[in-house]
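> Some structures are shown below for you to check.
What follows is calculated from the coordinates using simple rules that are stated; it is not laboratory data. Please read these numbers as outputs of a predicted model, since none were measured by experiment. Cβ atoms are built from the backbone, for glycine too; each structure is taken alone.
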Structure I
Amino acid sequence: MRQAVLSHLYGKQPVADLAARVAQGGFTGVQLALAKAISDVDTSTGKLSPGLGHMIAEQFDRQGVRISVLGCYIDPVHPDPAVRRQEINRFKEHLRYARDFGCSMVATETGSLTTYQQAYPDSYQEVGWNTLRDTVSELAEEAEKWGVHMAIEPVAVHTLHTAELMERLIEEVPSPTVGMLFDPCNMMKTEFVADQQAFLRGVFEKLAERIILIHAKDIRFTEDGIKQECLAGTGILDYSYFFELLQQYKPHIDISLEGVAKEQLPEASLYMRRVWQETLDKRQASVTG
């Protein structure tokens, strides 16, 4: 199991200390959101360089940790064009230097589904979608120049919130750089819970070829439908089936643990590793049997 962790779960701190803490947690990979995780290096827009990327990557490499992906969570549908341009420029800079950090992916979400609801009450979803498509199209051109991937994460309340819309985005932005970051808990809606396996299976059947990164946590829904994050194994996610699908479709994909306090990381990590191994043992037994 290629288990990584979101770096900023450990808090914002000097890069050498951060790398050591990640390694001490037993993780061999990290999703690194520069602005959220590093306190002793200026990583603001315009400050990235090959040398900076190498320096940070070397600190993690000394601890036996690989930077799996750069997190650059912009709002690609921001209603202010000037702000959106700043966001796009920052993401482009991450794309340009990603390989100097030793990785080939930059991750983002897609902004709120209701961003344009007040201005366009009858067509806000399509306005938001068109804005997202145009942004992703521009970013895909940049990604192609540098041979890196965009890991785009659908979320239930965001502009991109279903497997069908991910398929639409891939069709409307026909670039191989457009990949999917699959977090089943972030995509989960209350209507999927009753037949969760059908939901999970449907995502893999439609999009397995484009899934390039996994986020792993757990959730529960309150009686009034509010989603709450919780410790892995204490919520509703069917981890056994989820890992069965991962082992079938993407057996060596990076899995970034998130959604818990740093004090809960050891327990969450151990649970996921145990279920992964149990699922793998069952698959192997079915083949040999």
Structure II
Amino acid sequence: MALPTEKLGTTYAEVTTKIDPDRAKQYAAATNDGNPAYADGTYAPPVFGVVPTWEAIGAAVGDVVPPEALMMIVHGEQDMHFHQPLVPGRSLITSAEAHSIRVGGSGTRFTTRVTSRDAETGDAVLEQFVTMFIRGMADGESAGPDKPDHSFSPGSSEAAGQFAVHVDDDQTFRYREASGDQMPIHVDENFAKQVGLPGIIAHGLCTMAMTSQSVIQTVAGGDPARLKRLAVRFSKNVFPGDDVQTTIYAIGSGAYGFEATTNRGDTVISNGRAEIAG
């Protein structure tokens, strides 16, 4: 089984959706983020940007990935570029493009490029590179352009700060409701084991939202409007009950690398990059 490289470059129909104020607040609560800017409706959490664009993302993934492989998908990487903060109540016009395929020995990565603009002004709001990893799919060829790089290794960099968030026992169920991500591997223990996982795992984007909280609180003065880019690689699974600690490193002017580890010693987010406006 292989992904069809001839579909790369396909642009799918635009989707118009609203940044729902109540759902944005629900999303913040579902990711244990008490930032006042979300509670009072000034902004939506940055990673919430996936929620109103999910239909457009799904159109690309559903067209390129065969139905029989859909349950073998896990989120591989997520790279979000914010041209302006997400404001509840505004509507976005989003389009998705099948961007690239990369085949490896343990599976295939499929990246979708997703662009959203303000429905009223036409101004760019958000650009995303969404990479799904299809476990076990090692056939076919790699094709398409490289996505933007966000590789990072702590090396000798000096830590700028650390911040930890606990993953509650009911986290995956709350996140499912807030995000709309209905993948059963996050809520059905038996199903998760049937597809080769040790049990229920946390949604990758929930973990990413927790790292965004860490970045914003540690190096952006608590102001989500200052976040211009957030990119991660999901390197290992997170489980209910884990503590996720994000360690952040200054790597340039307004640029930070980060990684997240659990109390079990696993590095669950690698190649993290955040860019903060002054």
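> For relative contact order in percent (Cα under 8 Å, 6 or more apart), which structure out of I, II has the highest calculated value?
Once relative contact order in percent (Cα under 8 Å, 6 or more apart) is worked out for each structure, II has the highest.
> Give the label, chosen from I, II, of the structure having the highest value of FRET efficiency 1/(1 + (r/R0)^6) of positions 66 and 258 (r between Cβ atoms, R0 = 35 Å, to 0.05).
Values: I: 1.00; II: 0.50.
With respect to FRET efficiency 1/(1 + (r/R0)^6) of positions 66 and 258 (r between Cβ atoms, R0 = 35 Å, to 0.05), the highest-scoring structure among I, II is I.
> Give the label, chosen from I, II, of the structure having the highest value of FRET efficiency 1/(1 + (r/R0)^6) of positions 50 and 194 (r between Cβ atoms, R0 = 41 Å, to 0.05). Please list the in-between numbers first.
On the way: I: 0.25; II: 0.95.
Going through I, II one by one, FRET efficiency 1/(1 + (r/R0)^6) of positions 50 and 194 (r between Cβ atoms, R0 = 41 Å, to 0.05) is largest in II.
> A further question on this structure: Of structures I, II, which gives -14000 when helix-only ellipticity at 222 nm (-39500 (n - 2.57) for each DSSP H run of 4 or more, over all residues; to 500) is computed from the coordinates?
Working: I: -14000; II: -6000.
Answer for the origin of the read-out: I.
> If you rank structures I, II by mean count of other Cβ atoms within 10 Å over residues 82-89, which sits at the top with the largest value? If you can, show how the numbers build up before the last one.
Details: I: 14.8; II: 17.4.
If we compare mean count of other Cβ atoms within 10 Å over residues 82-89 over I, II, the biggest value is for II.
> Now for a separate question. Taking distance in nm of label points 7 Å out along Cα→Cβ at positions 74 and 122 from the coordinates of each of I, II, which one would give 4.4?
The read-out was computed on structure II.
> Using the calculated result 7 for percent of Cα pairs over 37 Å apart, pick out the matching structure from I, II.
Values: I: 12; II: 7.
That value comes from structure II.
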